[in-house]
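In the part that follows, the structures are each spelled out as C-alpha cells.
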Structure 1
Amino acid sequence: MTRYTLLETPIGRLAVAGNGRTLNAIRLEGRPHPSWVRDDTALAPITAQLRAYFAGELAEFDLELEPQFGGEFERSVWREVATIPYGETASYLEIATRIGKPAAVRAVGRANGRNPIPIVVPCHRVIGSNGSLTGYAGGLETKRRLLDLEAGITPLAVA
C-alpha cells in the first residue's frame with residue numbers, strides 16, 4: 001500500500017509517497033494519487049530530510065528509493081542523475097554519455113522529465129549543454145530556486 005503525506009515547502013505543496021520504508025514518489029503539484037492512503041506518521045523520516053534540505057541543512061539524502069514506474073532506460077537515467085553532487089549541474093549530453101548512449105540526448109530529457117522522485121533524484125541539476133535552464137516539471141522558476149538554494153544564494157524557509 002502506498003502512503004502519502006503533504007508537505008508545505010518554499011516551492012509549494014509536495015505530495016510525498018512511500019510505503020513506510022521507501023520513497024516512491026514526490027509530486028510537485030501536491031496532488032496525491034487517488035489510490036494512495038494518507039499517513040503522515042509513516043513518512044515523517046522522509047519529510048524531515050526534505051525540510052532539512054529546504055532549510056539548507058542537508059546536501060545528501062539518505063533514503064531508500066523505489067520509483068513507482070519506469071523502464072530500464074529511464075531508471076538508468078535516474079540512477080545517473082542521482083550521482084550529480086549537491087550544488088553542481090550536468091548537461092543532458094553528459095548524462096547520455098555517462099550511460100553509454102551519447103546520441104540519446106532527447107530521450108534523456110524525456111526520462112528526466114518523467115522522474116517520479118524530483119528533488120531527491122535531482123533532475124533540477126540537469127541543464128542544457130550551453131548552460132541554459134531547460135525543462136522542469138515544476139517550472140523553470142522552481143528549478144532556478146532549487147539551484148540557487150544549493151549554490152548558497154538563497155536559503156529557503158520551510159513552512
Structure 2
Amino acid sequence: MLPENETRMIVVVSMKRMNAIRWVDKENFLVCAQAGILGQDLELELKPHGLTGGHEPDSMEFSTLGGWVSTRASGMKKNTYGNIEDIVQNITMVTSKGTYNKNAAWPRISNGPDLNHLMMGSEGNYGIITEVTFRVRPLPEVRIFESILFYDW
C-alpha cells in the first residue's frame with residue numbers, strides 16, 4: 001500500500017517466468033541465462049554440465065541473476081570467483097528507448113567507458129535487465145566444509 005502523499009510512479013515487474021538458461025558454452029566457459037533465474041536454480045542447472053557460477057550471496061535461494069547484476073552483488077566466494085562485476089560478460093537491458101546489449105564477444109573493450117559497469121548497480125533506474133552472459137568455472141573436484149565450535153566465551 002502506497003502512502004497517500006506519494007506522487008512518483010512506482011512499477012513492480014515480476015521476472016519469475018524469465019528463469020531459463022539460454023545456452024551453455026563449455027569450451028569458452030560462458031553461460032547466457034534469463035535474469036529471473038534464482039541463484040539456487042542456476043547452480044542446479046549448471047551442475048549437470050560440470051560447471052558453477054561461483055557467485056554465492058547469502059540470499060542465494062531467494063535472489064536472482066538480474067538482481068545480482070542490478071545491485072552489484074557480492075558473494076561469499078568472491079576471493080575465488082570474483083564479485084558479479086568480475087564475471088559478467090554481457091547484459092541485455094530493456095529501456096524506455098530500446099534495448100541495450102553490448103555487441104562484443106569479449107569482456108573488455110579499450111575504446112571508451114564500458115557501459116556494462118554503468119548498468120551494474122543501477123537498481124532498475126535505467127531499465128530492466130532481461131538476460132546476462134557470464135563466465136563460469138568447472139565444478140571443484142572436492143568441496144570441504146568445516147566449522148569450529150566454541151563451548152564457552
Structure 3
Amino acid sequence: MSQNRLASKNRVRGLFGKEKFVYEVEGDCYRCPAQERLDFRFETQEGDQKFRYYWTKACPGCALKPQCTTDPRFHRIKRWEHEGVLECIEQRVKVNSVILKLRKQLVEHPFGTLKFWNDQRHFLMKGLEKVKAEFSLSTLAYDIKRALNILGVKGLIAALN
C-alpha cells in the first residue's frame with residue numbers, strides 16, 4: 001500500500017494502522033486484527049470528496065485494545081468513496097511487479113527525454129483534446145529524432161520507400 005494512504009496518527013503512536021484492518025466489500029465493513037466487525041456508521045462530504053466511517057462497539061473489552069486505539073470507546077476508520085479503486089491498483093501492482101519494473105525501463109526514459117529535449121515540464125495548451133494533440137506532436141518529434149539517430153537520414157528515407 002502507498003505510504004500516503006497509510007499515514008495516520010495511530011501508526012506514529014505505534015498503534016495498529018489501517019493496513020491491519022481488512023475491508024470486506026460484500027458486507028461493507030472492516031475486520032479488525034481481533035476479527036471484530038467494524039460496521040458502516042455514517043457518511044460525510046469534505047469538499048468534493050465523500051468519506052464513510054466505520055467502527056465497532058467491541059473495543060472496550062478487547063485484549064488488543066492497547067495496541068489498537070487510545071479512544072476509550074472504539075477504533076474508527078475513515079474510508080474515501082474511491083478507495084476500492086486504489087486497493088485494486090495496489091493488488092495489480094503486487095501481482096505484476098516484474099512487468100512494472102520493465103515498464104519503467106521502457107517507458108519512463110522516453111518521457112524523461114521528451115521533457116529534457118523540449119524543455120516540456122508542463123503542457124502549453126488547456127483542454128483534453130488540445131493536450132492530446134500537443135502530446136502527440138511531441139511523441140512524433142521524439143520518434144522521428146530516434147529514427148534518425150538509429151537509421152540515419154538515408155536509412156530513414158529507404159524505410160519510407
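Read-outs: derived from the displayed coordinates by stated rules, not from any lab. Bear in mind the structure is a predicted one, so any value in this text is a computation, not a measurement.
When log10 I(q)/I(0) by the Debye sum over Cα atoms at q = 0.09, 0.12, 0.13, 0.17 Å⁻¹ is calculated, the result is -0.56, -0.76, -0.82, -1.08; to which of the structures 1, 2, 3 does this value belong? Corresponding structure: 3. Tell me which structure, out of 1, 2, 3, gives -14000 once helix-only ellipticity at 222 nm (-39500 (n - 2.57) for each DSSP H run of 4 or more, over all residues; to 500) is calculated. Clearly, the read-out refers to 3.
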